[in-house]
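Some structures to go through are shown next.
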Structure I
Amino acid sequence: MASTVTPSEFKVFIKEDHVINGIRTVNENLYRIPNVTNYDRRIVTVPADTNVDLINTNGLIPGPALFPSYSIAYGRITNMDDANRLAVTFTSSNGESETGNIGNDLSGSYVSGGTGGTAGTFTNIPTTTSGNGSGMTLQIKTDETLKSDPLITITQNVPTLAAIGSYITPLTGGTGTGATGSITVTAGAGNDASAPAYTQLEFVTSGSGYSIGDQLSVPAGALSNGNLITSTLLNLTQIPTTSNSITVTNVPIVTTTGQGATVNIVSSAGNPIVSVATSAVGKEYQADQEVVLSEATLEGLGFETVSGDLKFTIRANGGGTALATSIVIGAAGGGNNSIPVLAGGNLEVRPVEATIQTGGNGYGVGDTLTVAKALIGNSTNDLSYKLSTNDFSLTGTKSYWTMECLPTSSIMFSSPNCSGSKFNGIFEQDIEFISVYALTGSVDVEYVLVNAPVATN
């Protein structure tokens, strides 16, 4: 049969009331949990000097004081005794191993060093540590990578067809892979938005495997797509007349996808508007999108006695599209817009991979591993990594958090996750046990638990 339990909102009210020197301070907080159907309340007598597992959340299905993993939405533990103290401990389901996770790449834990020297792959390289661990070895691969400094000068002699803005672009060509660069497109000379310009390329992602003499290119479209072509006459579909002759420049046009473009509008007194031509290219426009400039808008721009709205589509009068993508920048396909070939000053040997080969023992989160420079092609400096939680398997000592609960006081919590005072680096793991310990004498303990019926994570 269908469940007869109707979900309802669980509310927790907290009120703090204090009077000092005749001044009363009241603080109130309301915490709401929607759609609650699972609620547990229990009073347990904990004998003196005894540890009791009050709540177990290490399972998948409910049982006696057993709740699904990650199911806790709210809990309260109250020391009901008026004299004896209570210790409450939250224990995690997993903990870090003191052994490195074999096969794990430490590149994300890179600190410094390992640059320069001779590129190569170096196996079973011993390490030293700032902690107490020993025995960890690494396989380290170094390779020619791109340097962020100095910046690369780009020669621009033909229009870019790019929108003004900053771009992170993949870089193609050469013997390497994985490089990206940053290019900023600005208005041209005299702050002319119709002639966007760029002057420099900065390497953002260094990639690997590059060589002196490599020719890099920025692919077409990397500096924005859906651009309008400068000075293109747009296709007018509804043309009002005006009582004055005027040219209004740099009028912004926006469509459902496009932005940043402007147009120049030319009128002739007593005649339909003569032309609408692109002045700034913008980006993300699509073919045949319609633009409407209302009669009121036109009059606000300086056109007098306008006969109606102006409408045009993102197409040229001659039938060809007014849309474009930014051109290739490089030696080939970019006209005279060129990037110099890579020179020695653009490259440096850097570590690109550091795989744990032997896990060792006794390591911990935050320990710094150091590899002597002489062991990896005589790099300029020793290579260092700082171990993180990702560098360990979850089979070691568990984390726990313990707090004393004074007589007649309560501890409230609203998370299924545990870190703690004996913390081994595994944040955001689920609580496995909540246990209590009567410190000075037998204690009656009340708990309330609001939880999901099944695992939520």
Structure II
Amino acid sequence: MNPVTLTLSEQRELIKSKEISASDLAAACYRQIDRLNPTLNAFITVIPQGDEEASINKHTALLQGIPIAVKDLYNTKGVRTTGGSKFFSDYVPSEDAVVVDKIKKAGAQIIGKTNTHEIALGVTNNNPHFGACRNPWDTTCIPGGSSGGSAVAVATGMALAAIGTDTGGSIRIPASLCGVVGLKPTYGRISLRGVLPLSWNLDHAGPITKRVEDAALMLQVMGGYDSEDPASFKTLPGDFSSHMRDSIRDRKVALAVGSFVDEVTHPEVLAAIRKAADVLAEQGAIIEEINVDYLREGALANSLMTQADGAAFHRDRLKEHPDWFGVDVRQRLETGAAFTSTEYALARRTQVEVRRRCDILFEEYDALILPTTPIAAPVLEGEDAVERARLLTRLTAPFNITGLPALSVPCGFTTEGLPIGLQIASRAWNESGVLRIGYAYQEATEWHKMKPSIVTAA
């Protein structure tokens, strides 16, 4: 048994039963890092192995002894947090981000800080300061971003789970392109205090895992109200696993159709999503096709607000050292700085309208399914990063601007052997419903069990 090929939930049970020690599990992940990170560049910083047994509360810790990777936007006490940026390359926080603290208290071992697109403003993860992160299914391709390093770490067993951020799709996109599970919860479900911001209005925190049940467990640990985070909402503590295995019979699921989806989505991706809908129907779900072309305006508004908010946060840095930013990021920040207050106000108005339309949708349907990304992973070299961002965030961004929960699960492969992701979205605070449908699909298929050849190679 190779420990790194098992899921978080499986390893958790093995540690509890003492069939494997936390130290041995961590050592297996470190060996995987030593073997694969020189090629894939998933980590900016690897944290040296410590005493994994010492911090474990064997009776209550939900993540006891589990090696977890952290996107390098989250503050980590005593460990540098670069944001994938030259500006923060030597920044060492004096305390942990709220989420990192929660994960540690749950018994997890933070194994390292993962590579990200510079300041999280992009989807290629081709970082000019720390090097390109590469897709484990094809190293000539991007892993997606901006949480690309986190997705690669999970897909290859360098970590059993990881945390990322998502402003326009930055958890779900790399999850889709790397063949793993990515969850963006409802806006305000997870505290962002201690996380380098991109957009105060659109940033979300969430987990990347191998299986849906692992995402549910991570969300249980990560979620909760934070009175010092202005974006945090008071909600009841969630047990996201208790009904996850319930039947989805008679669940009404909308299959997104219309030009917004069809005109940019590769035929192989569309075919995989339709097959996924058929699988859900076989599980008893009621599938109905609906036109969602109104989401187009939401995607455009999300892009405008992301760039404008990013330009606001990095205003002084952009003014004083524009040459410290990579070309694509500088271009998007300069575009964001040039938007007028009128344009921003109109984007906010679009945000309200698209959220209203989605609220109406989810009064009738339990979930909406659509591709996570319209294409599989594109090649790394010779591509316009800004154009790729517009394309790859098209189907994910509407759920950032609305703040609604969305999950990406593996649902197939292209003829080139690249993963395809199924996106499941629902009404606010219905992460349990999203996870329930995702789990039903996962258990009826085998896609989540596939591993890149780079992992299985001796």
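Taking 33 as the value of relative contact order in percent (Cα under 8 Å, 6 or more apart) derived from one of the structures shown (I, II), identify that structure. Can you show the working numbers first?
On the way: I: 33; II: 17.
Here the read-out was taken from I.
Please state which of the structures I, II yields 21.4 when Kirkwood radius over Cα pairs in Å is computed from it.
Checking each candidate, the match is II.
State the single structure among I, II that was used to calculate mean count of other Cβ atoms within 10 Å over residues 228-235, giving 13.9.
The read-out comes from structure II.
Can you say which of I, II returns 2.2 when distance in nm of label points 7 Å out along Cα→Cβ at positions 76 and 372 is computed?
Structure of origin is II.
Looking at structures I, II, which one was helix-only ellipticity at 222 nm (-39500 (n - 2.57) for each DSSP H run of 4 or more, over all residues; to 500) calculated from, given that it came out as -11500? Mind dumping the intermediate values first?
On the way: I: -500; II: -11500.
The value was obtained from structure II.
For which of the structures I, II does the calculation of distance in nm of label points 7 Å out along Cα→Cβ at positions 196 and 308 return 3.5?
I
Read-outs throughout are calculated quantities, based only on the coordinates presented, and are distinct from any laboratory measurement. Note that the structure is predicted; figures quoted are calculated from it, not measured. Cβ atoms are built from the backbone, for glycine too; each structure is taken alone.
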